[in-house]
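The structures come next, written out as structure tokens.
Please treat every number below as a calculation from the coordinates, not as lab data. Values in this document were obtained by computation on a predicted structure and should not be read as measured data. Cβ atoms are built from the backbone, for glycine too; each structure is taken alone.
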Structure 1
Amino acid sequence: MLAYVIPKAAFGARAVAFYLSMAFASFIGVVAGLILSLFGAEGSTQWLAGRAFALFMRFSAGVVFEVQDPHNYLGQTRPAILIGNHQTELDVLMLGSIFPRHCSVTAKASLRRIPLLGWFMSLSRTIFIDRRNSKDARQAMRGAAEEIKRRRQSVYMFPEGTRSYSKEPVLLPFKKGAFHLAVEAGAPIVPCVVANYSHVLWLKGLVFRAGTIPVKGMCNLSPCPRAYVREYKGNMMTLT
């Protein structure tokens, strides 16, 4: 209501809704992780918590990621390395909307210490990587590959390695980790293209509006980095 008088107030209101929704979803994830672990089904924890997060954000902030996957590449390809472009912190909501069952993320080790979120990630088979130690990171990648093969657990990664925060559709240079992991695990790559959503969230301009953002599950690719990069970039620019 205040946004009708002070437009920037909408940014603060939706930011609060975002973090509160994330906290509630993380709490649900912790409880669900404890229960599902009793049945050996903790691999579905992030899917469950993600859907709860998406539901909270739909009704509290009016932000929706609309998944376009007519061939069900996300649901049928398992295990797989899911890879997508990285724009802002709102990509956490994108993950909550697009995550298939039996899928987790990789994350920096420092996130393990965050209350609720860190507990949830630990209970849901998140692969933690200490980026300060390259040897440990390589070992974590090998461990992730073994988990993928043994549990048929998919992993979502951002090949750019960091957020672009760009108002225009761009891709930063890709890191090699996701492709090494795909080769090591013998798993296909499933690219996920997220349309540029600076009209919904643009941090530099303090813009945070309600809106629907399309996400497309492109295809099922063999782990061949060069072919993937060419096709991914072309489709990403087309959608955005």
Structure 2
Amino acid sequence: MLSSEIADLAGVTVRTLRHYHQIGLLPEPARSSTGYRRYDISHLVQLLRIKRLTTLGIPLSDLSDALDAPLAAEDLLEELDLQAAAEIDRLNARRERIAELRRSGAPLDLAPELAEWRSAPGLSLPEDISRYEHEQLILLGHLLGDGDHQVFTEGFAALNARMIAPLSARFSTLDAETPETEVNSLINEIVKVLRPVQERFATLPPLNDQLTALMDELSERRLRPVQHRVLRQIEQALERLEES
């Protein structure tokens, strides 16, 4: 048999066949006078054994021992069973997350629990603000551990959503032409609404400094200068209140 013939019979590719030769799993047959490898039935049987064991999940690095030492099979099967059970758990967890996304209608790149922190659907925010909010949540999802997810959920439970919605709308309109009186008024009103949240956070574990720095970098890159300045001033005002 030629390489293509034995590969077709075994249901593998010629490339796989050559790889097995390279790593010593399958003896390489002698070549004919024309330079082609000529396989016989023993090569096919060995190739079928290899294929059978790989379908069980045995890694190529362990195949030689499994083929040559049948008595070690029980330990290997135990390990494979544990790996398969872990894979089933992982896939079940994935299915649960998919089901959560379907139920919640959350974007695919956000965990459902983070998507709940988005602005109310009825609040029509400009595209740049919506993108900024979305990217904030993506960062949070990556950088927060499960415990910190709970910290945020508990902290923002004190947020008055009814009051913050119109303030968010006013924030989204800030630009270089906005009067300073409006800027200062908005800062004071947002600080007032966020004060209960800050008090709630005071009893919870502090957030990672890296997260704070990255969120600030994102706001500087995505927001207008006046909007970024407002966020900074709100943060500073809350810090002063905490110290007082």
Structure 3
Amino acid sequence: MLYILRIPVAFFAFISISVIGAFVFLFRPFNPNNTWIAARSFSWFGTKILGIKINIEGAELCENMPPSIVVVNHQDNLDLIICGSVIPKRTVTVGKRSLLLLPGFGLIYWLAGNVLIDRKNSKNSKATFNTTTEALTKGNRSIWVFAEGTRNKGKNILPFKKGAFRMAIEAGVPIVPICVASYSGKLELDRLDSGKVDIKVLEPISTQGMTVKDSDELMEECWQKMKMTLDRLDQTSNKI
């Protein structure tokens, strides 16, 4: 019963934030902190409505963070609410161009300055790579990437795509891994207290002195560190 009540309220909040945010961002389009404002708003209202508690370890590593590639495991559509609580300032995300078609959200996502990609268009992908690299080096921004490329549906972590790591090396910026404990399929939204999600921000991985040839090694190092952390989080997190 509670689940049935929560969903329309959460949907109304989602649409309201999108509309209000888009209106505000019209007066400050592509501001580097627009994504942070939007993400924190979605997260604050979403977690309150759905009864989800977020526990973040290492949040201080996101404060005054230099331009970086932030690599996060991707689980579910609720990532917008869960991960929005930890997104650093001056950070934009890389998302599919089809997100523009979502009513309300598409406009706020674009105005927030996020990078839109068309995975079927190789020329567009090259342009996107150049845009994100420029955002890191000249725009003093960080890039948030779900390096798995698809939702893992709570199955800990999938293999990574290489693009994010090549991008970090090309721009000479560190990788900041963020691990979100498996929650997909475990939250009980029919209870007042739906459950707790643990998030761990890891120490940055330097790319100093690396070349594009080191992309695979960097990707493997990041994956292994996140895998080890996620295994620990999934073992010690409160079972829902």
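Computing distance in nm of label points 7 Å out along Cα→Cβ at positions 105 and 201 gives 3.0 for which of 1, 2, 3? Corresponding structure: 2.
Starting from the value 5, 22, 25, 18, 15, 9, 5, 2: which structure in 1, 2, 3 was P(r) over Cα pairs in 5 Å bins from 0, in percent, for residues 25-64 alone calculated from? Comparing all candidates, it corresponds to 2.
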